[in-house]
Structure 1
Amino acid sequence: MNAITDVPGIRVGHAQKNDAGWLSGVTVVLPPVGAVGSVDVRGGGPGTHETDALDPTTLVSTVDAVVLTGGSAFGLASATGAQLWCEEQGRGFAVPGTVVPIVPAAAIFDLGRGGDVTARPNADMGYQAAAAAFASGDRAAVERGNIGAGTGAVVARGQFKGGIGTSSITLDGGVIVGAIAVVNALGAPVFGPAEPRPSAGGKSEPQGLNTTLVVIATNAVLDVAECKRTASAGHSGLARALDPSHTLADGDTVFALATGAVALDRSTEQARQVSLITLQSAAAEAVRLAILDGVLAAESVTTAAGHFPAYRQQGE
């Protein structure tokens with residue numbers, strides 16, 4: 001399906017609102033129980049939750065869900081809802097009497113794009129997106145464009161509509177690398193020779209209100225440090241797809257998840273290095289493709305409608 005859900009066990013769910021002053025939402029990436037994860041935050045204006053827990057030197061190596069949300073720092077409240085859903089399912093770090101789900105989150109800036117600056121994702125929306133991810137089943141198609149956390153996204157200060165994009169790459173030996181991106185960047189998308197023109201009627205937004213969020217997933221066996229390096233490699237794909245990237249006005253954040261189903265060749269040190277470099281190179285390319293897919297998916301909807309969504313009509 002050329003989607004992150006080509007990685008067995010990875011599920012994606014969305015929740016959003018696009019009326020009554022709303023233009024925002026939440027996307028949850030739900031890995032199988034026991035998936036290992038890490039993160040690399042490089043943007044100058046990040047909005048994140050629980051990313052410190054994914055450092056290779058910390059206690060817990062597994063991730064129960066990743067929340068991508070609109071609403072800037074306010075929208076990080078949606079992680080609480082996804083965490084509650086995970087607790088109800090018994091997914092999390094075991095402690096006396098319950099579990100503590102490890103649910104990192106990151107947010108884009110889309111405040112006021114539907115007309116109401118107070119309309120932003122909350123815990124209920126995070127719970128709905130987590131439940132939707134679980135209900136979608138394995139190997140499900142991923143909705144793209146203006147959905148979930150990409151509902152209110154724009155790119156290049158409003159020259160393009162942003163949104164959700166996804167991709168996957170299959171390597172020799174059965175290793176699959178997939179990515180999903182929420183594209184809300186200051187920089188412009190870098191396509192090939194046939195670049196789409198900006199949507200008609202677009203106006204420039206002020207700088208400082210951006211961010212691209214990415215989740216990479218693979219079925220390979222990786223430890224936390226190797227996930228961290230894979231997330232770092234993903235930023236190379238982000239930089240290839242968006243110009244400029246990693247600016248002070250972006251909160252660019254890349255998560256990496258490994259489900260541990262397929263062993264890499266580690267028979268020698270050279271084989272280990274080649275296996276990891278190949279996987280991480282694929283991760284960078286998957287991120288590039290997912291970002292461009294997000295712009296193209298959103299632009300196709302916008303072009304068909306003949307205008308940008310509600311916030312353009314309401315004079316944001």
Structure 2
Amino acid sequence: MIHIEEAHYQLNQPIITSKAKIHSRKGWIVIAVQDKFSGVGEVLPLHGWSNITTEEALSQLKGYQNSETPLSELSKEVQSAITMALWNLEASKQGRSLLQHLGGGPDNVNVNALLDGSSQRTLKRSIEVSRSKGLSVFKVKLGFSDDEERLQLLSELVRDDEKIRLDPNGNWSLQYAVTLLDKARKLLGDRLEYVEDPVASLEDLEKLRNIVPVPVAIDGLWSSIADGKAVIQENLGEFLVIKPSLIGGINQTLEISSYARKSNIQTIISSTYDGPAALQAWCALAANVAPNVTHGLGTASLFKNEQMHYLIPKSGKVYFDPKLNLVS
């Protein structure tokens with residue numbers, strides 16, 4: 001049996017990307033119940049990333065709740081929420097944490113800082129604040145009209161022992177990507193860890209990799225297990241970014257991360273600015289599948305929510321309680 005509750009999380013300030021301006025996160029908490037045991041999941045559709053709306057997610061959840069729609073026919077995000085709740089339920093029944101149920105791992109994960117890219121001034125301030133909190137890997141949203149100036153600014157601000165991850169969200173043309181990444185290589189050198197989705201298609205990405213030798217992370221250019229395996233087979237990137245909620249959840253993440261590992265591809269678990277239930281689950285998942293990688297899960301400080309406080313990074317890590325099974 002599942003119960004559905006409304007979820008609404010306010011952000012401390014808007015998140016500005018080239019795709020959208022995000023003020024809050026809305027969606028649904030899913031609670032799977034069996035006898036005295038329960039497990040929680042979460043679905044928070046995000047405009048610009050999701051294929052469903054909040055209303056469509058609720059409709060699908062009710063269809064599943066009423067045994068009208070099988071799990072396999074639901075959207076990936078709704079599948080993710082339901083299976084997250086079921087994983088947590090099964091862990092609860094066995095008296096284990098989700099991390100233990102997954103196979104174990106440390107109770108913390110390394111995370112990058114997501115820098116405020118609303119302007120060059122806030123970008124500079126964001127680096128200073130993130131550094132003061134012990135973070136040393138900075139993810140920078142690009143895809144703006146002043147990207148070249150931002151690269152110059154980053155080259156002046158980022159220290160030799162720090163790393164930069166550039167993310168233009170596929171907004172560069174092939175020609176512009178060649179120009180910008182050539183400049184990035186010269187300005188940042190070894191400080192540039194990778195560029196994420198520099199162009200909008202896999203065809204252009206393949207061409208780009210034959211021109212500019214820059215490490216690449218692939219995120220929005222794949223959306224299914226079959227796509228992810230094809231990307232790995234074609235050697236189109238050194239890193240595969242996995243947003244579990246967008247590919248169906250825990251089971252699919254375990255499958256594609258295992259496949260990537262066999263090809264020496266690093267997997268990075270990232271959230272779509274998820275709420276406390278999903279962020280807790282993704283931290284456990286990241287600790288299990290890639291404990292030595294820096295993940296994109298350091299987003300808790302963006303929220304005005306008490307349940308998020310313990311997930312705020314400390315000294316570059318999120319220390320999560322593996323036994324916590326959050327229920328709203």
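Please treat every number below as a calculation from the coordinates, not as lab data. The structure presented is a predicted model; accordingly, all values stated were derived computationally and were not measured. Cβ atoms are built from the backbone, for glycine too; each structure is taken alone.
Before moving on, here are some points about what is shown:
- In terms of relative contact order in percent (Cα under 8 Å, 6 or more apart), the structure with the greatest value among 1, 2 is 1.
- With mean count of other Cβ atoms within 10 Å over residues 37-44 derived as 25.6, matching label from 1, 2: 2
- Of the structures 1, 2, the one that 4.1 was derived from, the read-out being distance in nm of label points 7 Å out along Cα→Cβ at positions 5 and 221: 2
- Of the structures 1, 2, the one that -9000 was derived from, the read-out being helix-only ellipticity at 222 nm (-39500 (n - 2.57) for each DSSP H run of 4 or more, over all residues; to 500): 1
- Given 16.6 for mean count of other Cβ atoms within 10 Å over residues 29-36, calculated: source structure among 1, 2: 2
- Set 1, 2, criterion mean projected area of the Cα convex hull in nm², for residues 117-244 alone: the highest-scoring structure is 1.
- Structure with the greatest value (metric distance in nm of label points 7 Å out along Cα→Cβ at positions 45 and 253, set 1, 2): 2
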